[in-house]
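Participant: Dropping the structures in below, format is structure tokens.
Each value in this text was obtained by applying a stated rule to the coordinates, not by laboratory testing. As the structure is a prediction and not an experimental result, all values here were calculated from the model. Cβ atoms are built from the backbone, for glycine too; each structure is taken alone.
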Structure I
Amino acid sequence: MFARPKMLSALLLSLALLGACATSSSRQSTAQELTNILAGDQRAEAHRARDVYRHPKETLLFFGIRPEMTVLEVWPEPGWYTEIIAPLLREKGKYYAALPPANPASEYNTRTLADFKAKLASRPDMYSKVNVVTLPADGSDVLPPGTLDMAVTFRNIHNFMADGTASQTFATLYRALKPGGLLGVVEHRGNPAVPQDPTAKSGYVNEDYAIKLIEAQGFRLVAKSQVNDNPKDTKDYPEGVWTLPPTFELKDTDRAKYAAIGESDRFTILFAKKAK
């Protein structure tokens, strides 16, 4: 027997409400897990001190992360977000740490990769299930197409631009995501009145420039968040964004001034791969 129109409408409304409740419950559960993880002893104290600027819980919830997801983090070293995402996904999901290609000619590259791998080895209870992969610089596949529910990248676009690999990197991530998969991006926000330097030497990237760059690879802009905004950041420093904490490139010169500004103003954006 077919449902009458009023009965059908009521049934559809009930199903929609149940779905909304399930989504809300899942978000609340993830939020509580993140609260516990953020208080965990796997986190370095120096990293914990950055929470006031980086808002990891709010950022990850905005991206829509869930414990059962398969997630790739781009260039995670030295592991600031690894300390949070890896424990969240450890039991039900999967975490890929996509490292830059090894470069024996670069002492910095060699040291940071070794330090990150040593970090993973130091806490097998937290990191033994981390999947380390290499993110290719030539736009080829990092994982089989359609593997990921989500990819995230924190303050890396300026590095891609400096290397001349930005378009290739986002094309790689696009293929690695499932249809409808999500891409979460955080980056130092440039001054829109200043034309974008294609190599982002200052470390700042104009938000509109980044959106066009990412959309050009097929992504669709879903939402923006103000969670990592910092209106104190004037973006006009002698050593670019690295003048600010935590780098303090000028050492003790005007250190109190830059400490009062805090970490950079950052855009926080969510994209999605087109669904089939």
Structure II
Amino acid sequence: MTITARTRLIALIGHPASDAGSPPAVNAWLEENGIDARMMALDVPPADLPHFLALLRASESFVGCSVTYPHKQTVFAAVDAMTERGRRLGALNTIRREPGGQLRGDATDGMAMLSALAAKGHAIAGAGARIIGAGGGAGRAIADAFAEAGAGALCLEDTDPGRLDRTFALVRSAYPDVKIELAADDRFDIFVNATTLGKSADDAVPFSNVGFSADAIYCDVVTGPAPTPMIESAKAAGAGTISGHEMAKHQVQAQMRFLSPF
């Protein structure tokens, strides 16, 4: 794709942003659909986030941006408006720049994971799901989407008790019929790694302490140059898997629907 002065820009902001898996998938989609726009990953340290958002407001070259770790919850307080889903979650992963420079946010991580599971024939309704990293932006969005889709039970875990309490409160308030399980064991149908475990070679392998079952489905939000050790272990056990790259492909559709005029 040739980039000209007319090419619209979509940033992916994070810190670090060098291993982000979204730009290649988004750019392939834009090219396939004949859209003169391009996504690029920008490393934005937390202290510099206000400067980037000021640029996003100021420049009509930007369509908006995708938001990844560690900015999803910080941008929540910085936008002018958001979807009800974003407001419920308290974190955003997509920001659209309106014609006047106002910023509107949404949270599409949960919908992307649901779509990736559905594409492989996996239903959420009635299922039990265990989610680690459930207090983070992606984890909370996935918990919300699973509950909205009729999950029978959720086991939610996070290393930050305060963040986890907010996710518990969201599920209990918005979805009182969904059972919250406290036993973090191997009894679940779906296991989701919504942490950054797997980005580094020396990271612990999520769920390896309870083993991998061929009857379960293992989902990862982590993208990288190769399948994460968790996904490889699950496949070796004959289990169903959703990799971070598969989720990212469905994320493209969800984010591009929100980033009008696409």
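Participant: For which of the structures I, II does the calculation of Cα extents along the principal axes in Å, for residues 132-171 alone return 26, 15, 15?
Facilitator: Of the structures listed, the value fits II.
Participant: Now for a separate question. Comparing structures I, II by distance in nm of label points 7 Å out along Cα→Cβ at positions 60 and 76, which one has the largest value?
Facilitator: Biggest value here belongs to II.
Participant: Can you spot which of I, II the value -10000 was calculated from, given it is helix-only ellipticity at 222 nm (-39500 (n - 2.57) for each DSSP H run of 4 or more, over all residues; to 500)?
Facilitator: Attributed to the structure labelled II.
Participant: Hey, percent of Cα pairs over 27 Å apart derived from one of I, II reads 43; which structure?
Facilitator: Checking each candidate, the match is I.
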